[in-house]
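The data blocks that follow each hold one structure.
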Structure P
Amino acid sequence: MSERIVVICCGQPGSGRDDYLEELGRREEFSYYHLFDYIVEEARREGYYLSKLNVLDFYDSKPDKLEAFREAAIKRIIEETKKGGGVHIISTPYHFEWRGMSYEGLKLEEVRSLNPDIFIVVIDDLIRVRERLRRDPQWMEHHFTMGELAQWRREEIKGIYSLSRSFTPHREFYIVAREHGIGLLKELIFDRGKRKVYLSHPITGESSQFLEEAKAFASEIQPYCTVFIPSMIKDWSIVDAWRRVRNEAREKGMSIPGRIRVSIGYAEGLKEYELDSWEVEAAIKNIRAQIIDIDYKIIESCYAVVAYHPREQLSAGVMCEMVEARSLAKFVYAYYPYEPSPFFEWYSTKIFQEKDDLIQFLRETFQPNQEVMKGI
């Protein structure tokens, strides 16, 4: 019998989680458990016909009944995951809100019974999350603000992170940006022997060409390690657009315009959006805080930080990520083709002035081993 691996994959409504897993299913074989489908089956046994269009109203009117269906569904999934080896993936939102009430898709005792090896939270930028919700019959009549969606995501990440840390030793926990494509998700589940690295690089003020160069560097080291790229989390574009608008307004002594333009470079191309300034202003502190929290949680889940820093002027963000990595006993390998400052040198494990030397080092050093298989 093959090794049994249990994965809990969560993500707020609109994150694209289910489409992501369906795409993975076309490439890899695994047992898939969509919690909502199991809840629907349990309800039908008692004569209730639930769908995404009426389940939240049913929850509002009969919360105890739906909770009983959910508990029965979880018990069935637990039993089925124990029947054989291979990869078992459970998909559900952890946190969602309805009519001012918060609900949890998983409880601690249930998660302990599932005994997962990996927790994954799928995220996407808030603009694209809202676009999906507007196309979803379950949510399309509701008008979510950026602040509401940001808070949903915060609770999703916080809840799943806490569940992963409730085990001793801690279970593997990863935040996966949808923009990464299917490769990252595939490696985290099916190629666990590869060491995980966080690619730190300057973002603020950088051109789209530079960001493409950073992605190209990630592709060069990807054969030797699983790479998390922070620029795949596109909320930074909202923050950067807001910063530029605010700075320009201050310099010219003008008011902030009623709407701001945001340009986001996706894998499928550049997209332009217009957002209400009041909405961005209401959500911006939450978004900015999440950028830091998400990056630091990804660093915590990795073996090392690889800093790609081809410019001489140091990035404050890269320096902070290096400091955070060292405080977590992570290795920091940097490409920096200049004489380093004492601070940059202090927080680096090893500095390479030639990019090819860093790539060669990773090729020779990052070999799969049993420690990595345990999530180190």
Structure Q
Amino acid sequence: MSAAGEGTLRVAICGGGRTGHLNAVLFGQQPDVEVRMLTGNEGLVERHRQGGVIRALLPDGSELAARPAGVGSDPAMIVGDADIVLITQPANARLEVLRQIAPHLATDKPVFVGAIPGFCGFDWLAEHVLGGRDNVVIWGMKDVPHTAFELVPGRSIRMGGAKSLLHVATHDRQSAQAGRQLQGHLARLYEAPVELLKSYLEITLTPGNPIMHSSVIYGLIGPYGQWSGRAFTDPLCWWSDCPEIGAYFLERCDAESQALCKSIEDRLKVDLSSVRPLKDEIVDAYGDQIADPHTMLSVLRTNRAYAGIRAPLVEAEKPGRLVMDRSSRAFQEDIAFGLALLVEMGRRMAVSLPHIEEIFAWSVAYMGGLKASSLDYFPAHWPVEESWS
């Protein structure tokens, strides 16, 4: 990175998707923060070379704009002097990203390498790649700080609802001081307060996209769904179009996830009280943006922060028809790296997860099998946790 004034926080964002774009604009509003983006999108790189700015379209109709200090595909140029690295790519891309940036991370100062969101066992993945780097602080954020959609790469991103409180955790190997330093960095980047969790398992086990997206898909096109064996005629939104049976399966999967948490809590003697039922998590996160918080279905359908977020549909063989995109993050990330981890954790803990296992088995068959998954780096010794000096 180029030289910057004393006190400048150097941020590297790995990923040119929705979250990466929005964070780049928001960070660009902060004083003494230098932002760079690592992306393989040549169009995005070229637009930056031509002096283009990125606009964030806010919910109230106003706009923010920023131009990162650098946008490129060379990890040495983007992360070489970074203080904090944010990996926003889907979980199925993170192994390769970590391998690309690892040789170029600074060695003479703490470097905070984290994922947003940090689910799918990112702490284990990062330890797998960066385990020998004592100056690297591994961390993750429980969820995205804001929803984001309608991305026009290099030009604009629309911001949805914002979280009122951000939760982060560090790898169990990190010191309390490293956690406090992380909080200080993030406090410079985000308006919402940042709370440090006690265990990274609180992120790994937080109910989120792996059970949310898979339950909706199963409710739509699974064996009991209205669209089972049929193509869609029109686009649909993840949440405002969630079917009742999708919400039903989501509630069952959430209950099973809570049972898994309780078993892990008892066996490993960790406090997982922050991992609350999904409906409570969503209501707390979005507050009055939800018109009807009464049921899981009403929470999903009436959350203004979720409005307009479309499900991943692609053209079917028959013109004018749409089908679920098997290559989307809903399958390649949420199933292969999220649900797979829950299923394996349940197996090792001898906790029954019938609905999660049913949806997982159907989804893996629908997507044509697993090419890669979180099981590639899930520690073989778990649930016997290593002790870190």
Structure R
Amino acid sequence: MRRAWIGMGVVSVVLAGVSDAWAIPAFARKYGVSCNVCHRPNVPRLNDYGHRFRKLGYRVPEEVGQQPEYKEIGNFISMRGRMRYDYEDFERGRNTSGFRWNDATLFYAGSVTKNLSSFFEWEWEDENEIGLNGQFSWLFGGPDRYAQIRLGQMHTLSRVGWAGFDRPSGISTTDVIGSTLTTTAVPFTLAKDQRGLELAVGLNPDIRLIGQILNGLDTSGSGTTGTRDNDTSKDVLLAYEHMLGKHGSGVTGVFYRGTWHQAAGTVVSGTALPDDNAFTKFNFYRYGLTGSFVFDTPFWSGHESEFNGGAIFAHDQGPSAYPGGKPNADGQAYFLGVEQYLQDASVFSRFDFRNIEVSGEDNWRRKYTVGTAKQVNDYLRLALEGFVKDQESANDSFGAQVEAMFNF
């Protein structure tokens, strides 16, 4: 790991020398404002006002209950492309590096009537796959107290939530949300897109209660493929979201209960699993709390700093007749981040820890990340991250990612 820490130090020095934010253009065009009205410290990370705008169905508070005026199609459509260069140096095995086109995405979003809003996201990914997220939402009430129904194929909480569940300032999502938290076969992560129904209740401008009923993951681990769910069980997500203070600090509490079926015919411990719940059905739980604290930077007038972090706990109950014994497993995951806001840019660091224990034995994963992101102009954001992975019983590595994100 000595090489890894030397590499991390080099990346940190580079990042320290990097230092304005604009919006994804559709809504900036519609309202004629700079995108830092909704984004902080840089795109795509939302500030508290931007998050409220999204919660209200892409409306400013004064528009709630009003029939929207349709003017220009460009006020509803945006495009994004992300080009990356990845490098990773492994302690054992072949090192990797290369340019890759991460994705190209077409967005359509906005209010349709005084109650109805829609969001569609067509994404062509590096694996030559076309992904679709599409949903409709109905808003009832006023900007301070409301109920909202969301229906479709959607981001469940990650990237549309708050206080750790919002989009990252840099490139990567914390492993606590974006990676598996146990070593059973269950492929679930809190960042998975799914199909389902959501009811959200805004008790006031700062507090939101969220309940979701979801199909869950199919046997391949996807929540968005296939023409039907492969069982009659439905997953449930409950969340509490609370903004705090003028800077947009906040907390989010989340609980998830789900089921997952391992594919019949999968060979486990020399036995092919029969098509029987006693051999294939996993019940799993995820619950935890995340938070962020944004404050005026001491001794640096006009700038803000942020601490963010959280803990997610996991429990998997394996099938009663699983070959080799019932594979129950627990996991604990934590992250802690520090970020300094600059002029339309930021510098940040994050520590991710996962203890994905099996049968009571520790099996930990640590990841250290430092990075920076800067909006160059209305259409281009540059981001750079360096990382070190320190993993028990796994291949350690260090590396870096550079990303150019284009928005039109």
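No lab work stands behind these numbers, since they all come straight from the coordinates. Source: prediction; values computed, not measured. Cβ atoms are built from the backbone, for glycine too; each structure is taken alone.
When helix-only ellipticity at 222 nm (-39500 (n - 2.57) for each DSSP H run of 4 or more, over all residues; to 500) is calculated, the result is -2500; to which of the structures P, Q, R does this value belong? Attributed to the structure labelled R. Structures compared: P, Q, R; top value of distance in nm of label points 7 Å out along Cα→Cβ at positions 46 and 166, i.e. the largest, recorded for Q. The maximum of distance in nm of label points 7 Å out along Cα→Cβ at positions 94 and 286 over structures P, Q, R, that is, the highest value, falls on R.
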